[in-house]
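Read the figures in this text as sums done on the coordinates, not as results from a lab. These numbers were taken from a predicted model, which means no experiment stands behind them. Cβ atoms are built from the backbone, for glycine too; each structure is taken alone.
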Structure 1
Amino acid sequence: MQEKAKILIVDDKVGNLVTLEKLLSTFPVTIVRALSGNEALQQTLNHRFALALIDVQMPEMDGYETVSFMRSSQETRFLPIIFVSAIYREDFHVVKGIESGAVDFIAKPINPEILKGKVKIFLELHEQKANLEEEINKRRLIQQQLSQGNALLKSFLHSIPDLVFYKDSIGRYINCNSSFAEFTGYSIDDIIGKTDHELFPEKIANEYSRSDKEVIDKKKAIIIEHWDTLPSGKRALFETHKNPIFDSHGIFIGSIGISRNITQKHFDKVELQKAKDDAEAANMAKSMFLANMSHEIRTPMNGIIGMTDILQQTKLSSEQQEFLRIISLSGNNLLTIINDILDYSEIESGGIVLEQIDFRLNDPFDETIKLLNYKAQQKNISLDLTMNDDLPEFVNGDSLRTKQIIINLVNNAIKFTEKGGVMISAELLEDSRNKVKVLFKITDTGIGISEEGKQRLFKAFSQTDASTTRKFGGTGLGLTISKRLVELMGGEIGVDSDTGVGSTFWFSISYNKASSAGAIDPNVSDTKSRVNDTIKILLVEDNPINQRVAVYNLKKLGHYVDIAENGVEAVELFNQKSYNLVLMDIQMPVMDGMEATQKIRKLERKNKANRSIPIIAMTANAMKGDRERFIKYGFTDYISKPFKKIDLEQVLKLT
């Protein structure tokens, strides 16, 4: 709030001072008294006055002398002073008062209206002066801040390595920074007021002018990349941002540009792209290697495991049966290791593609029980399943990967449990509009896991300790693969365990709700009986051992089998005879399984067949996206080598 204006009243008679105070009481001012000229001068040192009312006739120092002293002081040089005197009417005193520095006279006895009118005028002048001084001070402060800001901006512009420049509406340079001046080879003073055509060669000037026109036409910022020659003679790639400048009425008045040397960034990008291409090529080579390794290892494994299964069905001595059991166990362990390594490699490369299909939630559990129950029985431990009643019958997600996680965890639980048993359970965690979240638990009464061991769980190629690896074997990849799969399906995985008591491995998965209960083929129940019906099968396989394994198992099931050793023979036989099912190897000489399947499908369309015959791919590759790729080529489904009798039985249900 602004301070009240102050008025100095000077008179040697107290009564006159009291009268003046009463007359001035209507004004919002502070009154300061002085009974002599000396006291008045003293008060001017302590206060800043808007007006002084001074009596002329005073002892020791009269009013004239007092005003003369005031006018000689810097503080009161311009102070408005009105003489209050009984001798005002004599011209001599009026002239003397004006000469001493007074601005007006008021005669005694005082006319209140005249006094108030004149005081009011001078107070208004004082207020205007104060406002003017305040405005001047504000402007001075703003000017000072602008000056500091301009100095800071100028210092900043000249310190940055980017090229900065300003142009007016017709393309003349208004200003630029030191980096731009150094780049052009001119001084800043030489650049200001010039156009591009006055500073640069015609070709470059035309390019700059063209981008300026683009800014004007589009009325928005643009970014351009262009090669220019540096003062050193080297070529450099610049990225220039040009922005239009408009006045308060939206009229274009100029532009500002910032150019950055991105040569290194450009070459880094080129190198990065090369590294990316090399990495993709290496990844492709790795995938090809894994595919070939998968094929080359699985093909003989199919013969080993297949012939072992066949041999187990013959009459053998107890010693021979024991030897054969060891061969079978070793073969299946080797196959598990191969599968783990391939799965881990596929996950690490980001090659896992999750299926989104409707399936019965019980199926992965039932299939796990069927697969591993015999293993539990061999160890004389129980394997039980409990599923809460509130679980949905059908869900939408990846049934195969769900089963893979369950099998990994149950297999581990059986492996590390010597007595007691393993319990599989499932319960509903969340049920929202479109999703359900299911919690799975695999609880065992095995050896348990120490706190230190828990820290190593779920890490690649790691088990709880070295003795575990020696005693129980395995790659240490099962839990790592399970963890990655659970995370891919939007869930979590963990373990609760005490050494010597047992462990509970748990994981959660969020599934979409099934679109309908029709996810399962309604004819499945009807087709189960087809396993025992005699059907005609075309086996397309170039490997003699694999031929024998497949033919033995199929004939053992009571079916008729024709053999084709390549795709060409397969197409010829299919064109000559009628079959209920085709088992098609993928990699074969002369014509592979992909091409042969396409030709068979073409024959079906040509002959207008009532239904497409099931064609099952037999692959030793089992790599990323195989199922999708096979179906795209016309296959019904696929089985992975090495396959067992039970795998063939499942396939026969498709006929």
Structure 2
Amino acid sequence: MESQRYPLAELNLSKHLWTLRFCMSCQYSPQSLNMLQSTPLSATTRMLASLLLLIVCASSVDAQRSPTKKPAAPKAPKIKLPESVRKSPGKIMDVAKVSPSSRSRLIGAAFEIDQLVEDQLRERNETPNEMADDEVFLRRIYLDVAGRIPTLKEATAFLESAEEDKRQNLIDQLLGSPDYVSNLYNFWADTLRLTDRPQANIIADPYLSYVKDSIRTNKRYDQWVYEMLTANGKVWEDGAVGYQLRDDGMPLPYIDNTVRVFLGTQIGCAQCHDHPFDDWTQYQFYQLAAFTNGTRTRMLRGYPGFEKQNPANTLISEARTKFDKGRVPGEFQRLVRANTYLVSEVKAAMRLPHDYAYSDHDPKEVVNPAVLWGEIPTKAIDSTPREQFAAWLTSEDNSQFSKTIANRLWKRFLGVGLVEPIDDFQDIYPPSNEPLMEFLSEQVVRNDFDLKEFMRMIFYSRTYQRESSDFDPSSDESYSFPGPALRRMTAEQVWDSILTLAVRNPWPFQRPSVNQLAPVLDVRFEQDGYDRVLQKSKTFKESYFSPVYKRSLNSHAYQSNILCRASELPSPLPAQHFLRQFGQGDRETINGSQQDATVPQILAMFNGPITHVMLEPGSAIVDNVLGIESTRDRIDAIFLSVLTRKPIGSDRRIAASELSKTKIDNVGYGNIVWGLLNTREFLFIP
């Protein structure tokens, strides 16, 4: 039975260890190539060995061509982990906890989910999967809620617990942790396209902090979205205005993106012509866009400090007379320009485009605002157009609002949406389980748009806690959810899990808060003269000016990789960064992350610095393993740390064989860690 315990894992530890030893020991010779071809290996393993062999061979050829021998270079000193990540973190942040009193109600709602799922399974003559064992559940719930694998201490505590309700207790504990905030922030960063610098002179850090803080405090989802759609002022006065600034200068794409993210409906085609595959017309698109046509994102003449000329231009012109050759420092220009971005709402008529081609209305005709379906809530009738739009979109009577977020979160944790694609609700894409879709939508509203309670309900369900199935999302058949679909970790989950193995403090720093940023960034043009603004720009340069701030993070780096949770790193990261290699999006498109396997991913896991960091002296897993006396217990600790399970019989035999082939114990244990890290089992959520 042991061989069937993890049927989807494809552990292949022995083949990974063979590849490691072969590539590190081979020389450039026909024999090495023949050995590679004649050894029975999987296609993937053979490709990995071939890639590394090419590197070794290239080095050997260069050495053979050299006419003289060069003296051996001195050994490089062992790279140490930054001191900031080697000590356990102090207090990270206060996070809203779940309510103990609502557990029984949510267990009842989870039972309803299971009934609706199992009803459909019976209709299709399918059976639900077996319940996942504690090891599988433990790994899954940590990755889905905390965004990382559990530590050795956490895994041991849960697996040794005899509490009957230990699963519910762990769910509740994780939902109230800083890890939950970090993980859900990554989810929203991909959806909302969060980036530090959406345009040259916009400083978006307060907006990113606002999103993170809304998750931390468990702000009601409808309130959170309403704030982003209606906020006014500078971004450090109200971080929610960052949502408006994300599509600055693109009022029509702003409407398209907003409807797609929050209502799961794609109306972008109707910007230029009637939708070819749906019922939306170009006129309807402009009617909806009329609600936000009065949004302005710059200071307007008449604002304090802006009388005749743009105050930023005035200050920069004065600075050119003060600096050598008129070269005004970047921090000065960025600070004053950023202070001209101020969101407000004015009266402005929306007109059809000059090339409007349909006979129902004339080109350039004024368009009165109107919603796509339903009505503006009565309480918002006398509000501004933007407030009317936000009230309609977030209304509890707008079922598309609650369905969309329910479907997004269902896919996040079960692997497949009830409606696919998740942002394209159409009649041609009906829910795979209509009663379940309706129930989940109702639960969003019943829980008063408390998304933490909604997620808690899903996690409590048997459906979520069953063994996973290997389902192809591209299949024409719909998924009936006998259990979660097998999923690969997101890029952020891989990164944060490796940090869990490597460092004791994955929070050496956090994103600056609005309270930290506001005093540094705010310029009052009506009272701050040139000297005062110059001093502020120097403070800005020393603290949060992007180039300087990013360089300051290098004190927490190992081989140029900043060892901190993915949620706290600059965004977007360079294309060659581990996170980008593993599919983190460039934050230009909604849900732009990718799950496809690539050769750079293989090489990054095989020989990249981020996978080597855990084998350095002082890493968490090195200290944990070497602090254990017996070989058997050390092997158990490695498997629990990397795969969140104890080794089965065949695993122990392979590990023992590897230890017998290395003269130095530390090297053998390191090889086992490296081998497990490069298995499919590590990269997938069971």
Structure 3
Amino acid sequence: MFLFTQEEILALRRKATPELLERLKQDLVWMDRFSITQEDIGSWGAYYQCAVDSSKLAFDPDSPHAHRCPACGRVYSGEPYDSSWWNVMHGRFTGAARSAALLYLLTGEREYTQISRRVLLEYAKYYPGYPQHGNVPYNGPGKLFAQTITEASFLHGVAYTYDMVKETLSSEDRTEIEEQMLQVGLAYLKSHRYPQIHNHEALIDASIGVLALSLGDEHSLQDVLYGPYGLVYQLEQGTLEDGVWFEGSLGYQQFALNAFMAFEVFARHTQWSNLANPTYLKLMRGTQKFLMEDGTLPALNDCSCAKLTPAADLSTEFGYAWYRDVGLLRLLHAAYQKADRGKNLNAFLYGADTLPPVEPEYPEHYGEPGSGLTVFRGAEQRYLLVKHAPYGGEHDHYDRLSIGFSAFGQQMALDLGTVPYSAPHHYRYFKNTATHNTVTVGESNQPPQGARARAFYRRQGEGYLDVVTDWTGEYQKPDTFVLCQWEEESYQGVSMERKILWKEQYFVDVFLVKGLRGRPADWMFHCHGEERRPLEGEAANPFAKEQPYSYFEQIRRIKGDWITRDWVCGDGAFRLHSFAQGMEYYALKGPDNPPLQLTDFTVIRARGQDEAVFISVMEAYREQPLVQSCRLEAGEDGKLYLYLNGEAVTRENAAWNLLD
């Protein structure tokens, strides 16, 4: 057995509780109602969404042809919903086989192996005949499922179950399972590797490694571990300098780590393990620096939620047990703020017996070199994240120089994240530049581009960050496959600069756009809260009918030189002062996450200019805001200065020329 040594099995038996055994038994209660046929082919799990409001459909194991949206009540039938229902059912079926195998290991009762045997042999009977299918963006096809990555996850799960019960099977059963399932699956995955760095490839490579180890195929192991685009290559090339996964999504960082660990827990007692590679721990530690004090992570880029909870998953539980690193311990404590570790099977199987107490740590972070994600922190959980990141490929969003802000444990202006990928709002709304706190040119998406910091400092009571990106030359995209979802022409020759002056209670934001040549530039900002006194203005809609602008509603044109908006956000408040002289100022609403809710947007449009300067002051407060008034004034030197409450804003003990 690869998964556990005999000593580890005995230790698991000693700590197994009656409650754990009962939960595993509950996975088996419906097995008699279900069997596999040649027609029960799965599709893409993300299709199991409401086509109107992007909500996940409610799964009912007794309803394979009627699928209800819990939000709006619509009922769907036919494809792709029926085959997506089978995705869930296959997961439950194979999950029951694994639970039965674990019950055998924990109790020694061989009757449980008959359930695992039945599942393995049923799949072995039909698996070679499942047709290749799937037309999912960015994904290779599958056999039982519509994606190569889903196929890979299924196959290494089957291999885990087989590993646990193999000793109880006859030689005939072993031959059938290995030849009809494991070898067929191994050949299929090997034929659908893609030469790119990607979390998909990490999972496919890991599953190939598990299958090859199960079958004693050293040639395949050597290739998938150390060959081009193999596991070691994925790990070392995909991990940025500061320990962030190159795709820039903290959710996919967890996914990639779980993919790597899917192989490592299987191989940890063999010569093929790569756990001594220091990049693993670097990548595992990477998300801790972005942790907020409420125990969540920002939902950057493709993350199917508005806030991400650190996962007490395979990689974190096993990672801490293996490395005993205090950063991983802090992530686990954050994950268990709202979860019961006693119900976590990964903690039981692979985790440390106990998690010692540890003082929380919430560091600031400067993201260069590396992720290009810089975090300022302040009193009462004030948290500002600035994105000056290299482009991360498929799961990145087109939002260079965007910002996200929270305070008092409230999500005030954080990234909206996204919804499952088949849901209509993903590509049409959430992934686009205009739904992020940055600047959009020509109402179109920023083409892939990196960004860089030109200046950064952090001192007591003050911080400063100056970041820039531009489309004035060619950009070398990362070694990963990307579909074009942007428009080059609008951004040709454009450069953007964002300067953040961070104070204890407020921050100043100066955004400069050059090279517009008359193209409209929109400074976008969204805030989650209830506006205290909605601004009055005339109804207007200057935007095109294209997405994502077509989702905006209740659009009002507001007049004024300095315009102030104020929101109640939980037990705190957020105030935005924006300079709008010579520009068009719009207050409007757009979908929040989930999309059935609406959130407030501010759009400041510069039109017919070659350069545009957007200046804002933002403040989180509880009772009374510090900043009551704002004005701009040209100094005797001809430079532009900002005055708050009648006093000049200073940077490093000197008045700050906003266009330095």
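Observations
- Structure (1, 2, 3) behind the derived value 17, 49, 27, 7, 0 of P(r) over Cα pairs in 20 Å bins from 0, in percent: 3
- With P(r) over Cα pairs in 10 Å bins from 0, in percent, for residues 262-357 alone derived as 13, 27, 22, 17, 11, 5, 3, 1, matching label from 1, 2, 3: 1
- Winner on distance in nm of label points 7 Å out along Cα→Cβ at positions 286 and 478 once structures 1, 2, 3 are ranked, highest first: 2
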